[in-house]
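The following blocks contain the structures, represented as structure tokens.
Bear in mind these aren't lab numbers, they're just calculated from the coordinates by the rules spelled out. Keep in mind that what you see is a predicted model, and the values were worked out from it rather than measured. Cβ atoms are built from the backbone, for glycine too; each structure is taken alone.
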Structure 1
Amino acid sequence: MADVKKVLKEAAIQIGSGGSAGFVEVCIMHPLDLVKTRLQIQSGKSLTKNDPKHYSGIFDCFRKMYKYEGLTSFWKGILPPILAETPKRAVKFFTFEQYKQFFLFGSPTPTPLTFSLAGLGAGVTEAILVNPFEVVKVTLQSNRSVGKELPSTWVVTKEIIRTDGLGFRGLNKGVTATIARNGVFNMVYFGFYHSVKGYLPEFEDPVKEFVRKVGIGFTSGTLASCLNIPFDVAKSRIQGPQPVPGQIKYKSTLGSVALVYKEEGFMALYKGLLPKVLRLGPGGAIMLVVYDYMHTFLTAKLA
């Protein structure tokens with residue numbers, strides 16, 4: 001009975017710490033996620049430089065959104081990630097700890113391979129759970145309506161279900177792209193962070209230790225973002241508005257990657273990289289540091 005209570009307490013600590021990390025990160029970094037999506041869904045072929053729907057870069061996107069859609073537009077589509085991120089991050093960090101035990105392969109301590117495979121498993125798990133929220137979020141982020149004209153999260157969700165259903169053309173479209181994106185990201189993210197953190201000595205000074213964790217977390221988020229972004233572009237194209245209404249141009253994950261490469265060139269697969277790195281570099285640091293400190297805090301409180 002004591003062992004069951006211990007397991008449940010540790011699970012509660014992991015879930016609480018992961019949920020807190022996700023909530024803090026999404027509230028701070030959402031505007032950059034929105035800009036990333038706007039840059040990724042534009043093909044750039046039919047729009048002129050002065051068109052309010054054309055963005056030449058991250059700062060141009062911020063400028064035009066503020067000018068034509070207002071300050072609050074930077075938080076369009078934030079409700080789905082808020083509703084999703086707390087349980088999503090809770091699931092991610094909780095399942096990472098479980099997968100970590102599974103992938104020990106007889107080793108007394110986790111290895112870099114253990115961390116990487118556990119991260120991959122956690123990423124795939126969270127992707128399956130969060131994909132419907134991603135579909136709604138991308139739909140809201142791509143909408144250029146202002147103020148009361150902008151449909152609510154619930155209205156958009158009902159409309160997607162009404163017109164396309166719950167399947168791979170509706171609320172779960174792009175799920176394989178989300179799995180690929182999240183799987184690759186978390187494999188690198190957790191693999192790098194925990195492996196490097198184990199090699200770099202801890203500091204007794206709390207400020208230096210905080211800087212150490214932030215630095216490793218920032219590097220982990222940046223590296224993972226650079227490696228998974230082609231799948232992120234494919235996901236945005238599949239889940240976002242199609243170039244010709246009524247015609248589905250972007251269907252499968254690899255097919256979308258190949259199509260973007262063929263029509264727009266190699267660099268198009270890295271559209272939105274700057275806002276993605278600016279978000280998930282510090283965002284990755286925020287999540288891991290908040291998780292570590294919340295885990296320590298909750299452990300002490302529930303001891």
Structure 2
Amino acid sequence: MLKITMFSAADKVKGQGVGSAYIELINLLKDRFSDEFEIKINKYGRSQISHYHTINFPFFLSTFMPGRGRKIGYVHFLPETLEGSVKIPQPFRAIFYWYVIKFYKRMDHIVVVNPSFIRKLEKVGIDRSKITYIPNFVDDDHFHELPAAQKQALRDKYGYDRNRFMILGTGQIQERKGVNDFIKLAQQNPDIQFVWAGGFSFGRITDGYAELKKVVDNPPANLSFPGIVDRHLIGEYYNMADLFLLPSYNELFPMSVLEAFSCGTPVMLRDLDLYQSIIDGYYEPAQDVDEMQEKITALRQNPAGLTFLHDKSLIATQRYSKNHLAEIWHRFYLQQAEER
């Protein structure tokens with residue numbers, strides 16, 4: 001029995017993709033490998049593998065304790081990807097960014113959720129041989145496409161017009177997520193129902209909080225902010241939507257996109273470089289808000305285009321299925337145990 005200790009505070013703040021990814025992995029390991037892996041969470045007893053999902057300072061201190069075994073760091077973000085998420089004044093920002101890299105360098109091995117991180121980690125002195133790319137995944141037991149009649153019933157349940165074109169965005173309400181562009185598109189398209197499921201997970205230190213909070217409190221008539229939606233319900237929102245739109249300026253490996261794929265929802269994204277190595281060809285790309293507007297208009301007039309994106313979503317979800325990732329994680333942990 002391989003003893004693995006997970007160190008994480010990812011589920012303490014609702015509405016974070018990091019927390020969703022952590023929960024998916026824990027559930028997968030307990031479901032598939034309970035006879036091979038003994039999983040403990042935030043326990044400081046002896047372990048063969050210690051897997052750090054978040055960079056909390058007590059976790060950093062624990063890396064100096066005996067009995068930690070092989071230390072695995074899970075890199076969900078780099079300092080630069082925090083820009084536009086939270087406001088950290090100098091000199092604290094520089095200190096925190098230094099700490100992030102210091103934490104990663106304490107690890108015996110690093111797992112990245114996006115291959116674009118590998119080169120950036122090498123630049124700060126982490127050896128390429130110590131880095132493994134393993135993508136996120138979602139559980140299709142919770143995220144799957146519902147029958148058309150059930151989708152219509154959900155519109156009734158949540159008070160949305162059955163016949164109105166609906167565009168969904170999800171995630172924390174912050175500048176990095178491109179919420180301002182989402183708001184602008186809602187203002188430009190009063191006949192479309194826009195819904196953003198998410199909230200201010202970091203409160204007032206959220207970048208752009210004051211401006212965004214004014215819109216959330218008094219949105220246009222066609223823009224709805226239901227707040228942070230529980231994970232067991234968010235799949236219903238993906239199924240209600242005709243199009244999922246994530247206009248983020250900077251992303252890691254967004255769980256929301258995988259969740260939309262798994263529900264068969266057509267996906268449009270701001271065309272970021274980091275997407276091209278992981279989900280290229282499965283979504284409708286747009287460079288800016290003007291191109292998003294053009295493509296939204298075109299897709300509304302072309303049901304076949306939406307059907308094409310729907311089919312692409314279902315193809316993408318096969319690549320990031322829990323069955324495929326279960327094999328990858330199983331092999332990875334066994335290899336790390338041997339390295340120890």
Structure 3
Amino acid sequence: MDLIAVRTFVAVVEAGQFQVAAAELAITQQAVSKRVAALERDLGVALLTRTPRGSRLTIDGQAFLPHARALLAAAERAAASVRPGRRPLRVDVIGRRLSMAGVLRDFHRAHPEVDLDVVTLFHVDADAAVTAIRSGEIDASFRCVTMPGSTLPDGVEATPVFDEPLHLFTGPAHEFARARAVTPAQLSGHRIWMPGNVPGTEWSAYYDALAAEFGLAIDAIGPDFGVEGLLDTIAESSTVATFLSEQTPLVWPAVHDLRRIPLRDPTPVYPHSLLWHADNPHPALTVLRAYLASRPSARLDTEVWTPAWALRSHPRGERARP
């Protein structure tokens with residue numbers, strides 16, 4: 001149905017006269033008449049009757065009017081859903097239960113007026129996230145950049161926002177369960193089980209580099225039943241451990257007695273960056289970037305490690321000041 005003709009019909013009804021409607025729509029009275037006549041031909045009924053005092057609705061016009069208004073309202077909602085500043089800001093995170101999703105929750109608490117659409121482009125690498133940004137599928141993405149050998153295309157920006165320290169997760173019977181801290185070198189030869197590491201993703205590339213650097217045995221084989229299934233296995237094992245962040249929001253049964261052990265000298269950190277397109281006009285993107293820039297930067301009292309190809313918040317190996 002021609003929405004322009006529908007909008008003209010509603011304007012005539014609300015104005016009461018073709019001439020007044022023409023002035024409000026900034027078109028000629030003849031154009032108004034042609035649009036209404038075309039709509040009536042499409043519907044096969046007369047909607048308006050001209051009178052000496054203007055126009056009035058026919059019985060069919062009375063029946064059609066609420067549907068016409070609903071059509072115009074639906075068209076406005078459809079346009080608003082993709083209009084920058086009216087639609088929600090679409091932000092990609094690797095997982096809804098991981099740390100950057102928590103950062104977005106904090107952002108929403110600080111700026112409840114901003115509508116957010118949190119999406120998960122799971123099982124894709126940073127390059128695929130960049131493609132989604134360039135196509136307009138998403139407004140921004142939290143990723144570890146860059147993948148080995150890759151560069152960001154023109155127009156796509158990236159800024160480091162958070163270096164996430166890794167911790168060792170073990171069950172109560174594991175060799176390191178009572179340790180106050182563990183070095184990555186001490187984990188050489190121990191099994192680190194991470195069944196969610198999907199080849200071709202940036203987190204898989206990160207952990208491959210970590211394993212190569214410190215001689216770790218990171219095992220990605222086996223069915224991935226989610227975090228809960230992973231923690232169930234670790235709680236019952238004396239040999240299997242995994243890496244998780246201190247800020248990963250997790251809840252597990254008290255009987256699991258799981259241990260979260262800091263990694264030090266150096267501390268592996270997963271460097272999260274925000275990616276977006278420089279030409280994106282969404283006003284909420286500016287608000288999000290300002291919020292991330294204002295967050296206090298936690299510096300560790302130990303040297304840190306990231307892959308040589310990864311962009312991170314602070315110079316490599318920087319220590320916090322006492």
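When distance in nm of label points 7 Å out along Cα→Cβ at positions 30 and 278 is computed for each of 1, 2, 3, which one produces 5.0? Could you put the intermediate results ahead of the total?
Values: 1: 1.8; 2: 2.5; 3: 5.0.
The read-out was computed on structure 3.
Taking FRET efficiency 1/(1 + (r/R0)^6) of positions 38 and 238 (r between Cβ atoms, R0 = 41 Å, to 0.05) as the criterion, the largest value within structures 1, 2, 3 is that of 1.
When distance in nm of label points 7 Å out along Cα→Cβ at positions 126 and 222 is calculated, the result is 2.0; to which of the structures 1, 2, 3 does this value belong?
On the way: 1: 2.0; 2: 4.4; 3: 2.9.
Derived from the structure labelled 1.
Supply the structure label, taken from 1, 2, 3, corresponding to percent of Cα pairs over 24 Å apart with the calculated value 64. Going label by label, the one that fits is 3.
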